[in-house]
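So, here come the structures, one by one.
Each reported figure results from applying straightforward, stated rules to the coordinates on display, with no laboratory input. All figures in this text were calculated on a predicted structure; none of them were measured in a lab. Cβ atoms are built from the backbone, for glycine too; each structure is taken alone.
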Structure I
Amino acid sequence: MTITIHYAFLPHTDADAAIAFYRDTLGFDLRNDVGQGDTMRWLTVGPPEQPETGIVLHPPAVDPGITDDERRTIHELIAKGSYGALTLATDDLDALFDRLQASGADVVQEPTDQPYGVRDCAFRDPTGNLIRINQRP
């Protein structure tokens, strides 16, 4: 039996900004764009080299059972970058860092050799989700 990751989910608060970041800056394929506006629009993106793996970018807190206070709390956590996170990997961290920085992405950490043996950097996507990027060995 084989188990693989098919989808991961991250919230978005601006679908067009999410498309610009994930498709135009990171180079991911935009596989699905369903719905309308920002409050009811789901996107699926993923690396061209991994068609079986995707990231679903979804509007946060659309469940009608969520109270206004809960919705506010979710949006506050997203704005702080404390709600969603993702780690990506690349074979050229410095080049990808330069491309992200040139795009105006919010830099959290420049490329760093970590004491646990990985070289990585970190950004926030337009919604505030933390995106870490590791250099493949």
Structure II
Amino acid sequence: MAQRPPIVIVGVDGSDKSGHALRWAAEYTYRLSGVVHAITVWHQPVQFGYRVAVPDVELEKRARVSLDKVVDPVRAEFPQVDLKTRLLRGHVVDEFVGLTRQADLLVLGNQGHGALGGMMLGSVALKLVHSAHCPVTVVR
């Protein structure tokens, strides 16, 4: 029975750190002949208990632009890597925890576009390190 190629999931939020994580994953996956899934999770933001009045179609468009901004240079640098992209709507931690059930590795940047950028390890990355169903690599 043939073994399936390794599946590596990368959280992409448009930040430079997520770009470094994707580049690391592409190099790693190239050596293993695996598949990289670059994932951006978006949601309708809430401020002070109220939804921000931005249409979902606009938020999804912004998420796509953010994802492509990070993916395009990595795809150009590693054209031989099977690099797939996906947008998901939902809560970032819940979505990634679910995805890790079928992944061999989750790769994250150590800081993203969160409110507390000065933290050594972003709050989302920290939650995923503790909750993922597969190994997690945090790229600095």
Work out distance in nm of label points 7 Å out along Cα→Cβ at positions 6 and 102 for each of structures I, II, then name the structure with the largest result.
-> I
Any idea which of I, II comes out highest on distance in nm of label points 7 Å out along Cα→Cβ at positions 54 and 78?
-> II
Identify the structure, out of I, II, from whose coordinates helix-only ellipticity at 222 nm (-39500 (n - 2.57) for each DSSP H run of 4 or more, over all residues; to 500) was calculated to give -13000.
-> II
Comparison of I, II - label where relative contact order in percent (Cα under 8 Å, 6 or more apart) is highest | II
